[in-house]
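Asker: Take a look at the structures below.
FYI, it's all coordinate maths here, none of it is from the lab. Not measured: the values here are computed from a predicted model. Cβ atoms are built from the backbone, for glycine too; each structure is taken alone.
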Structure 1
Amino acid sequence: AAVNKRIDQIEQTMATKDDVALVPAIREMVGQLMERMTVVELHVQEIPAMKQQIEQLSQQMEEGFEKIAHQETILQALSLRSIQQANDIHYLKTNAVSTK
């Protein structure tokens, strides 16, 4: 009876022929999964460098915006000066004509 019980237990835990037939496919799938994980790990390792590049580009853009704002201020000042000079020329021409 004990032997039969032991045999039944072995039969229940023993792999079937179908289970054994799946082993090569399972190995292949595990291998593919490991390859994909390696690729993902490589991409994850690139993230800090990508973050640093983004921070550098962001800083460069901020500096560019500051330069543009400064140039706009200069253009406004030059435009104002140009308008003042045009008015001065008009005034001088008008007064020169009226004094003749």
Structure 2
Amino acid sequence: MAGLPATAPLVSKGGIHALTVSLAAELGAHDIRVNAVAPGFIRTPLFGDGDERAAAGLALLDRVGEVADTTAAVLHLIDATFTTGHILPVDGGFVAGRVV
């Protein structure tokens, strides 16, 4: 994980953010909600043991996420009928940990 180029992922995340907010603004008048989920490190077969431990240490919850964590966030946004234009981080506090 260390030393991976960050430009492409950062640009794509910025594009998703802009697209989510723009579509929410355009489609809100039609009662269409647009939200996004921003997953952090989620356990997949691509993770090696060392990578998983390193990723877990970056999150405030000190673990990597499970697919079920992302699924729960999506289901929440489906039920949240007064929420639009929101980017929901599912990252175990990774972003919040960068602030404090």
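Asker: Can you say which of 1, 2 returns 15, 38, 34, 12, 2 when P(r) over Cα pairs in 10 Å bins from 0, in percent is computed?
Answerer: Only structure 2 yields this read-out.
Asker: Can you say which of 1, 2 returns 13.2 when mean count of other Cβ atoms within 10 Å over residues 73-80 is computed?
Answerer: The read-out comes from structure 2.
Asker: Something else about it: From which structure (1, 2) was mean count of other Cβ atoms within 10 Å over residues 49-56 calculated, if the value obtained is 13.9?
Answerer: Of the options listed, only 2 reproduces it.
Asker: Another question, if that's okay. A value of 13.0 was derived for mean count of other Cβ atoms within 10 Å over residues 41-48; which structure in 1, 2 was it taken from?
Answerer: 2
Asker: For helix-only ellipticity at 222 nm (-39500 (n - 2.57) for each DSSP H run of 4 or more, over all residues; to 500), the calculated result is -35500, so let me know which of 1, 2 that is.
Answerer: 1
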